[in-house]
Structure 1
Amino acid sequence: MNRTAQTRAVSPLAIMAAILAALLLAGTFFDASIAKTLYMPHNVAATLVTTVGIYPFTAAMVLFLGVACQRIVKTGKAPAAKALLGGIVALVALFVGFVGGASLVDTDCLGGIVPALNKNYAVSAVISLLVEYPLFYVGWRLADKSDDKLLLKRSLCLVAVLLVAFAFLQITKGIFNRPRYRVVAEGLEGVGFVPWFRISPKPTDLMATYGLDAGEFRSFPSGHAILSISTISILLSLTWLFPTLRDKRNQLCWAGFAFAVVVMLTRLILGAHYLSDVSAGALIGLGFVFVYDVLQRRITS
């Protein structure tokens, strides 16, 4: 990949950042009215789309961990070292795949349609076996056909950035304690609209009084927005395995952005987030896409 192609990929990301910043500004002033207008509780179509929205995040990690494992095993390292490193990568893939399967059936995804699926670890394991773990083998096979000598570094870099993004969103959600719109819409005493920039106290009493899950006070920022916009990094990473995509970097960037915007809209429809939640989440996620782009350029320089 030449430096000119890399430079061209930055331009769409800058435009996307400007769009998301404008949406965050709009949400800052009109969050409540926008949420009220778009809210359609228990919308099955929106729930299905929002479920698909988080799938690429963990699925891509499993795929590229398979790529990394193939590269480790096929190196000239000592057998013991290959077994150890390959085993670690495989275990990480097992963990990530199970988390991915569990996330697809939680209350904000398919669990919202069939509540019995939420926290059903047997179902999570089955889903992981069907739609997550096979990608490890696919990644191995694709790596086996590639002559890219940087594939191991590239893959581990992608996985590292995605894992840090996931950790960051978990930490941030635990700081703001913003109630989701669907809870506010119930009109419960003591649960009202809170601007995104105001940090609320821990909702321990409200959770006990109304039997609410802690997740109902983790509205800001939107995890779905962060995870779905990471699809940009994932799509760009596919160019390592499919050379015909290498001259389509801008199109891949915009495809990932469009995918994220659709997922963000479903979060508003379901009352899981406000506009400021999804736009801020997408901005954070886009920041990690920039980090990914910088690191990948360092690897190839």
Structure 2
Amino acid sequence: MKIVQIQFSPWDKTYSFSLADQIKADIGDFVIVDTELGEELGKIVSFIFEAAKDQELKAVLRLASLEDARSVYDEKRRQQALNICQEMIERHNLHMKLVDVRFAFAGGRLTFAFVADNRIDFRDLVKDLNAAFNLNIRLLQIGSRDEARCSGDCGPCGLGLCCRSFVRDFASITSEMAEAQQVVHRGSERISGMCGRLMCCLSFEYEGYKHLASVLPPIGTKIKVEGRSGTVIGHHLLKQTVDVRFPAEQSGERDLIIQIDPKKQLSGNSDDSRSAKPARFRRRR
């Protein structure tokens, strides 16, 4: 028996199900699964090696047929439902953006996904939708990153959005990641994705940048270069060099800043100051 991750909508999270060996399914295949709300159609997005302890998994029942998929992903019926819901949203003057709608495989339920800046009181909207469709209506507020995953677009790199292709679970992206990779100076707009949040790719190399920073002398460290005492004021992580400032009284009329490779030129000693062998420096005034 295998364990697969199933996604029911592009804006929904993934769920684990057990897959019997006799069902020959692969990533990207649509399957019918057993859920608490009855049978549902979902898409296999990945295989996993093991489930959480004491986790009871529902089963994949069978591969979905073309007719099964059409019953859920009927574009004409989907667009009609969105148009009706949008008209009712405007009628009730609700500040919400409608993103998508999903039809339940077994029928009897419609789920509308929307984004909004604040909490929305949509009780009257649900009543009107129930009357219009004569179905169980569910309204689900999603985040801006879920909206981007559903809508799709190209990122600043020119490629399709990562969340649309391979990122399944959104990690927390923090300003600390941008600072560690020395891109904060670019401004929030240049390091934000199409969703308006910090780009997911900031997490891809974060640990690597942290390691590169850990092997350099921390900023503020006092070091000695060719017998002169200076202070580390900056890192060049990819080049693995540091900027060192020497005060004006040692270098002349103004402070002198040089760039050195500490791994080749510095050796530590007991008082936290460092000495260096003679080297060529790039001078900046």
Structure 3
Amino acid sequence: MKGSYEEAMGTLSGVLPNGSLEEGTVKLFEDAYMPILRSPRQHDALVESPLVSEVTFARPQHAPRLVEKGSYDFGICGTDCVAESGADVVILAELLYGRGTSTGRTKIVLLSADDASCTSLESIPNNTRILSEYPNITRSAFEKAGTSVAVDFSYGGTEAHIPRDYPFGVCVSDSGKSLRVNHKKVVAVLFESCTALIANRRAWETKREALTLLKHTLVGTIDARNSVFVLMNVSAKKKTWVLRQLPAMKKPTVAKLSDRNYFSVGAVVRKSELSTLAPRLLQNGAEDLVEMPISKVIQSW
């Protein structure tokens, strides 16, 4: 890498999503020790960080084009926005967060009434008119399937128009619950999306150090949300068994205590595993188990 991290500090500008991703994005930057400073309803904001100088909040659909043309060095949006826009940007990393407890993963689906006979793109007749929130993704999917369709742009609420106004629609679906409640079915998944960190290609060449640090800071913060550091004392007799149980990233940390018959053992553990792992460890030799929060998990550069 050319240059240094010190030279790259404070040079980044970004476009962040408003709407459903806004609250989660602000929380992510706060948890990453880069709090965003702005007044209510303000679009432009400062970031209290030596890495990022300023950000602007905008619709995520605009982010890929704005980043592509260099208005901003980086952006956060769904990969569906990148695909739909066709923007030439660098996808630096998946950022697995969304609204509330969501991981940000979602699907762009072709839907119909639940009693429709079609079960695939190929089974849809040529020249069918489709209402779509993602016209470009829709056209691309049908072209690959060898079917010619007419696509009308949807401003949202697509499922309400199926099948009365249109036989098929394309929209975002997370769990599919809303579709089932409204007697709709998924005919095909056209695209699988997630929240992502994107970068301008020239910025990736000239500000790679800063963008790499930003990537690891954000991804490491998200990974830490799902992990804890567990520290315990283990007798020499039980050490081998305990070490085999710990799902550490590489190998658990082991240190001898002043009592040579005991070791201190530490490991990073997924929160989802802890409720069953902790009792098993304590019942089989671990003592004085302490659970500690983690602010970042960066496994490699």
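If relative contact order in percent (Cα under 8 Å, 6 or more apart) computes to 10, which of 1, 2, 3 did it come from?
The read-out comes from structure 2.
Of structures 1, 2, 3, which gives 18.4 when Kirkwood radius over Cα pairs in Å, for residues 119-262 alone is computed from the coordinates?
The structure behind it is 1.
Output the label of whichever structure in 1, 2, 3 has the greatest value of distance in nm of label points 7 Å out along Cα→Cβ at positions 191 and 255.
3
Determine which structure produced the value 20.2 for Kirkwood radius over Cα pairs in Å, calculated from the coordinates; the candidates are 1, 2, 3. List each step's numbers first, then the result.
On the way: 1: 20.2; 2: 23.8; 3: 22.3.
The correct label is 1.
Read the figures in this text as sums done on the coordinates, not as results from a lab. Since the structure is predicted, the reported quantities are computational estimates derived from the model, not experimental observations. Cβ atoms are built from the backbone, for glycine too; each structure is taken alone.
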